[in-house]
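K.L.:
As structure tokens, here come the structures.
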Structure P
Amino acid sequence: MTAGTAVGVDLRRSPLAALRGLDFRSPGRDFWADEAAIHDRLVASWAGLDEAAWALPGAAPSDAGGPDWSLKEHAGHVVDWQEIATTYIQRVLDGGRWPSDEDYEGGDFDRFNERRRGTWAALSAADLRVRMDAARRELLKLARCLPAESIRGDDAWGWVYMVLHGHVLDHLGVVGPWADRLRARQAQGEPFLADPRPAGDGSPDALARFWAAEAETFELFDELVRPVPGLRWEEPGPTPDWTLKDHVAHMASWFDECTAVIEEHRATGTWRPGPAEGIAAWNARAIAANRDLSAADALARFDAGRARLTVATRAMAPADLASPEGGAWAYECLHGHVRSHLAMVGPWCAVIGWPGPDDQDGEPAR
């Protein structure tokens with residue numbers, strides 16, 4: 001029995017409560033397909049959230065009395081135990097014993113986990129995702145060396161299943177709802193920053209933060225959007241009435257608009273207000289004009305528009321970039337707008353490669 005056909009429970013798509021009712025220890029289940037499906041679900045839960053969202057505290061209170069945990073700390077905690085598990089599984093494969101609770105702060109896991117939070121908070125979200133991929137690959141490689149009957153045995157189950165399946169399910173109950181709330185806020189343009197001015201006071205440090213945020217945003221675009229096959233770009237799904245191609249072409253249109261506004265300001269010294277026809281009407285007209293573009297053309301226009309806007313923005317005086325008008329145009333069009341759309345399309349991009357509910361392999365299809 002595979003992850004997609006378990007008595008009507010699709011591990012990737014069914015309500016989390018349905019998964020909690022399954023007997024994953026049953027010999028009839030495919031242990032590895034189950035793990036792949038649950039991991040896919042975890043990764044999709046945060047797809048599209050940017051660095052600032054990952055770092056925001058509030059996902060859950062600390063069980064050890066510390067500050068509230070962030071999404072980054074939850075994800076890092078999962079990685080931490082994957083790396084710990086590679087150590088104890090290797091020890092078992094070398095003839096050693098399975099660990100006991102006493103090996104970890106005398107069984108006080110809350111204190112053990114709290115003490116290790118700082119490592120993960122210090123990593124960027126992108127680096128953490130890379131480390132998670134590496135830790136999971138290494139853990140699966142070692143765990144597959146264990147016989148199935150050994151994994152399902154009393155000594156091993158709580159240490160192998162829990163770190164691969166059960167632990168992720170536990171954290172999905174916290175991470176999923178928190179990520180949904182963050183995504184809604186990011187889609188509405190909330191920056192999750194203490195200083196609402198995109199380039200702060202125009203100082204070198206503030207401008208460096210501005211460009212670091214820009215780089216992180218487009219790295220996330222590259223991670224999520226570029227791998228989606230072009231044939232899928234015109235499918236319905238990311239948002240009502242808009243395809244992935246529509247989203248990308250729409251962002252490209254605003255790159256061009258903002259570049260024109262910045263260049264006009266350089267020539268006249270005045271900032272143009274927003275479209276006289278209104279944002280909604282401007283967007284509708286731009287989408288209609290872009291509908292005949294191919295996916296490749298939309299992406300090429302996105303890249304070219306970003307390049308032109310980057311040149312125009314880097315040529316702005318720091319005071320202009322930090323001003324309410326110039327800062328709004330540059331930040332919103334260059335990366336604030338992009339991060340909003342990544343929040344909208346991220347989950348769709350993450351699940352587009354999932355196997356269907358009736359597929360038998362249990363592995364992502366992208």
Structure Q
Amino acid sequence: MERGQIGPLMPNHPNLRSIIVWASMGLFGRGGLGLRAPSLILGTLGVLLLGLMVRRLSGSDSASLASAIILAFDPVHIVFSRQAIQEVHTVFFFLAGCLAFSSAYVDKYEIRRPWLMALSGISFGLGLASKAHALFPLIVCLSMGVYLSVSRKRFADTALVVSSLAVVPFIVYLLTFLPWLERGYGLAEWVYMQKELAVMTITHSGNPMDSMIDIRPWKWFLKPFMGYGNFTVLGDELYVTMSVGNPLVWLLVLPSALYVSFCAKRERNVTLTFLVLLFVVSYMPLAFSPRPIWLLSSLAVTPFAFALVGVSADRLSAGRRTFFIAYLLLVVIASILLYPLCTGRATKYPHLSYIIDRLNPHNYRLLRKDL
């Protein structure tokens with residue numbers, strides 16, 4: 001920030017993370033709080049935004065509550081809300097963009113709050129400046145807004161949608177590179193840099209030790225305990241921090257997507273269709289990526305996935321709220337049992353040994369014996 005340099009940590013990702021963490025360190029110092037405060041705050045607020053978005057799109061308080069609880073207790077979301085990287089920053093901003101976009105309409109078709117559409121564009125711009133994953137929900141909102149306005153010949157709304165969700169995000173994204181541009185570079189050099197960094201992102205394959213960790217997104221919602229792990233030795237202590245999906249939620253994502261799609265088609269429900277599209281468009285590019293994709297990238301998809309699970313749980317348990325409450329209670333209990341994985345102390349809990357062994361890129365048992 002002070003010298004306008006890109007990197008050295010993950011230079012292929014956008015620059016907003018560095019700006020946010022730099023500002024946080026100025027407020028809270030260079031310790032753990034200064035590094036992690038933005039993730040703690042934005043990760044927590046992301047739970048609220050998801051609940052509000054689901055309430056807006058489904059019209060159900062119960063579906064909203066279920067979605068928010070699932071995200072709040074999701075081990076993967078918790079792990080990356082405790083780290084000084086941009087995963088939950090991106091989630092917060094694209095959820096804010098989706099919520100503002102859907103709230104700009106007084107009904108399903110007519111824009112009456114144009115300032116919210118502009119706010120949506122700003123939020124998506126900040127999301128893109130955090131990580132490229134925000135592009136996928138932005139595409140859904142832009143396409144949906146153009147479709148709704150053109151199909152009803154409301155061309156002023158079309159102009160508003162395009163300017164708010166195409167021009168504004170680009171300007172916001174560009175502004176986050178001001179520290180770099182102030183070094184004397186021009187826009188042509190900025191465009192060249194963006195192309196080179198995009199190639200780096202597309203071809204990134206990690207390091208050899210990563211190759212043994214779950215790296216195929218098409219398995220996320222099919223295989224139990226898909227995970228990502230960090231193994232750190234400090235002195236004579238082994239710290240294992242892992243993020244794994246709660247199988248009581250993750251294995252229900254694809255059936256929930258099919259069920260909500262069926263409900264949307266049967267009811268001709270535009271807002272449910274919008275929710276399904278957010279999930280599908282965000283997930284498909286990762287699921288079919290030819291390069292490794294680690295579980296931290298699942299945060300680009302799981303808020304929408306959990307929204308579908310929440311809506312499904314609400315609708316399928318209508319009139320039988322005991323089942324609804326029991327399901328959420330089981331989700332919370334399972335997440336609590338998995339919680340030590342999030343804290344770096346996983347090796348102290350025998351019931352987690354299977355997960356640790358499966359995700360360990362080293363020979364975990366031999367390493368622990370040596371220690």
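Taken together, the values in this text are just the output of simple stated rules run on the coordinates, not laboratory data. What you are looking at is a predicted structure, and each value in this text was computed from that prediction instead of being measured. Cβ atoms are built from the backbone, for glycine too; each structure is taken alone.
K.L.:
Please compute percent of Cα pairs over 36 Å apart for structures P, Q and give me the label with the greatest value.
P.N.:
Across P, Q, percent of Cα pairs over 36 Å apart peaks for P.
K.L.:
When distance in nm of label points 7 Å out along Cα→Cβ at positions 23 and 335 is calculated, the result is 2.8; to which of the structures P, Q does this value belong?
P.N.:
Q
K.L.:
Taking FRET efficiency 1/(1 + (r/R0)^6) of positions 175 and 247 (r between Cβ atoms, R0 = 35 Å, to 0.05) for each of P, Q, which is largest?
P.N.:
That would be structure P.
K.L.:
Quick one: relative contact order in percent (Cα under 8 Å, 6 or more apart) came out at 21 when computed from one of P, Q, so which one is it?
P.N.:
Q
K.L.:
Out of P, Q, which one gives 161 for volume of the Cα convex hull per residue in Å³, for residues 47-238 alone as computed from the coordinates?
P.N.:
Structure of origin is P.
K.L.:
In addition: If FRET efficiency 1/(1 + (r/R0)^6) of positions 199 and 271 (r between Cβ atoms, R0 = 30 Å, to 0.05) is computed to be 1.00, which of P, Q is the source?
P.N.:
Source structure: P.
K.L.:
Among P, Q, considering only mean projected area of the Cα convex hull in nm², for residues 103-158 alone, which has the greatest calculated value?
P.N.:
Once mean projected area of the Cα convex hull in nm², for residues 103-158 alone is worked out for each structure, P has the highest.
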